[in-house]
Structures are given as structure tokens and as C-alpha cells.
Structure 1
Amino acid sequence: MKIGILQTGHAPEDLIEASGDYDQMFRDLLGGNGFDFETFAVVDGIFPKSAAAADGWLITGSRHGAYEDHDWIPPLEDLIREIDAARQPLAGICFGHQIIAQALGGKVAKYDGGWAVGHVTYQQDGAPLTLNAWHQDQVVERPAAARVLAGNDFCENGILAYGDHIWTVQPHPEFSNTFTGGLIDKRGRGVVPDNVLDQASKGLDTPVDAPTIATFLANFMKKERT
């Protein structure tokens, strides 16, 4: 099965050597499941010819806002709608979560409550799910087709699903504690309030539930659909 990675941003240059760029993080997360991967750096204007270029799709995170005026955002939204119409499996992470909601009729905005950085926990199917987050933007209005699978008091629309073929999550299952700590040091200071960063740093010595999401995503992509 071929997974097309729609890369919408790049990791900080001084963290790429240790952790890889955003597309590589997903190759690592989903490795060992028999997938072939192809990256399309849409943030750099590189797009597939159509949704048929892959069997399933994944949209990465980005430092950009889904509502910002970039030349690559409208064609990405068109591609999302094409993938949706074809009922191909599609996963969206952070920015991916947001741009999918926006493309399908929702609204994304900066959250008045500020930033989520480091470990966040949602209740999903009655069980806690903890992942690393890095966001101020949120889905503030859901598309009509979206249903909420998980969230918390800070982020109501933490995990959304559309039919049985689109699944999106606000935090980052691909972010390790080490990478998140690097973001705090390299990208966070002067942007995110210091007290938020300091509190997040304190929690980075405990594991997150990335393996749970990796297994879920692999099964989600492979699932037979009518």
C-alpha cells in the first residue's frame, strides 16, 4: 500500500539531523507495516497529479496557519476534497487536522486560551491518551460531517473523524519527547510564554502513547472500505 505524505512544513534545521524532517517522522512512526511512502512537499509547491497518486494519504503539521494566505493552501484544500470524494483513507496531524476541517466546511482560529505545548491527555473510548502537542490554532467550528472522538477542556475538537475514511488529531503522535524538548529550546522561546514552556519541559521524562496511535493509523490505512 502506498501512502502519500503531504508535507506542509519543515522541522527546524538544527533538529532535522537528529530527528529527521516531518515526513521522516511519519515514516518512522508507521514503519514495519509494509507501506511504501512518497512525500509531496506541498509547502514548497510540490503536489501529486491527483488523489490517485497514492492509496492513502497523511497531512503533516506545519508552523503555518490554515487560514493564512499561501499559494499552496487552496490547491491542498482541493486535493483534500478530492480524496474525500474518492473515500480514500486520509489522516491529518495538527495543521493537517485543521486544514482538513477547513477544507470540509469548518473554521480554524487562534484559541483565546493560548498554547498547548508538551503532554496533553484526552479521554478516548474511556481511556486516557497522552501525546505531545504544539499548537495555538484550533478547529473552533466543526464541519457538518465531523464527529468528535476525543478532546479535553482546552481543546474540544482534539480528534475528529469523517465517515470511516478520514481521521485527524490535533497533537503530534510523531513528536518524541526529545524532539518536543528541542522545539521548546529552538522555536518556543520568545513565541510561547515561558511559563507554558517551563511547565511542558517538566513532563517530558514520561512516555507518550505514540505506539498506540501508530498501531491505530496502520490499521486505519489498511482497513477495507466499501
Structure 2
Amino acid sequence: MGQADARILVDKTAVRNAATVIVLRDADTRPRVLMGQRGDTAAFMPSKFVFPGGAVDAVDATIPLAAPATPACTAALAHDSDLAPEPLIAAATRELWEETGLLIGDLDPRADEMEKPQGWRGYLGTGHLPDGKDLTFFFRAITPPGRPRRFDARFFLVMADHLRNDPDDFGRAEEELGVLQWIPLDEVRGFDMPFITEVVLAELAARLEGRNAPGVPFFDNRTQVSRFSRL
């Protein structure tokens, strides 16, 4: 197989829907964000410091929300998307729980009554369901062609005040991320991060300083031609 043929095969790598969570702490004093380090043998972004997150699972579409997201958030999530907003919100909640042990959502009696599917047993066992009001749709980026794995990642911003447990207790994390820590924004550039994570952090800094543009930034790399817009 020639190089051109190999490139075509790589460029056809399926793009998976994904949800990522930026948890922000001490926004009014010295802002910090929660990040962890991927393993050095990971197939995607090995050894990089990233936000908690991962692919949307089919089961996420079966999890009801305690409350929907705001109309503005829902509309932005639905724009140019083949997936309803609710599974994205559920996936973000699940990924934060799995990778950090931190809990967002709201107590809801349906959590105790419903069947608890694999991947959700621990979370639903707390009696909570995902709450769309906890999450702000903040950023969207599609992995460019040519990567071993590609994601259509929606980044959600969560204020640490919405956490339902101790923000410093990572004891329930499933160890998908190592070196979990709250990193001050004024120190984060010293960490080894993916380029898109640096872009997201720049957008976050602009928002905190009141100089961000309206709308949700969208880096659309579905093709070889990268396009940028605001949703």
C-alpha cells in the first residue's frame, strides 16, 4: 500500500462524539482548573495533561436528566450535531465521576428506582442524576484528520461550587488520569498539554477577563480544511 492510500485510510477514521469537563475553582481570586495526566502508553495524547472527559457511550442516551440545560446551551449543542444534547450532558457527568470521583448533578428519586447500567452504577448509587443547569457549553473541537483517534469534543464549563462532594477528594477516581490536581491558570502553561487544550485555556482566560467574543468557539476539522466559527 502506498503512502497516499494509507493517508486515505487514516483520514476515514470514525469521528466519535465526546464530552470534556473544565472544572473551575476560585474564579474570583486565583482561578484554578482541574487537570490530570494521561498514561504514557495511551493511544490518544499519551503523557499529556488534559481535562476529564471521553467518548459518549450508547448507554448515556438512556440516563434521564434531573433538569435540562438552559435553552441557549441546548440550542448551541444541537447546532450542526447528529446527537441530542442530553447524552452529551450525561456523558460529561459520567466522565467527571469516573476519572476524578467528583460528583455533579442533583438528587432525584428516579436514580434509586431505575436499573443501573454498567458504567453508571457507582454514580446512580449516590442517588443523583445529571443536571443540565450545572454545565455551560463552552467550546467545541473536532480532531483533525490523520490522528489515530478522532473526536467531536464538546467542552463543558462547571463551577466547583456545583460539586456535590469534596473537590480535593479523588479517592473514587478510576485512575484513568494520573496526577489529578487543581492548577492555577497563571501556572498552567508550564504543563505539557495538547494544543487544543491551550486554546481552550486561552478562551477561558479571556472569559474571566471579560474580553471573550460572544458564542461558543467551534474548531471544525472534519476535512483537511480547518474552519472556525462561533455557535
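Bear in mind these aren't lab numbers, they're just calculated from the coordinates by the rules spelled out. Source: prediction; values computed, not measured. Cβ atoms are built from the backbone, for glycine too; each structure is taken alone.
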Seminar exercise, completed: Comparing 1, 2 on Kirkwood radius over Cα pairs in Å, the highest sits with 2
Problem set entry | Structure with the greatest value (metric FRET efficiency 1/(1 + (r/R0)^6) of positions 52 and 116 (r between Cβ atoms, R0 = 41 Å, to 0.05), set 1, 2) | 2
For this session: Compute distance in nm of label points 7 Å out along Cα→Cβ at positions 68 and 204 for each of 1, 2 and report the one that scores greatest.
Result: 2
Exercise. Suppose you compute relative contact order in percent (Cα under 8 Å, 6 or more apart) for every structure in 1, 2: which one lands on 28?
Worked result: 2
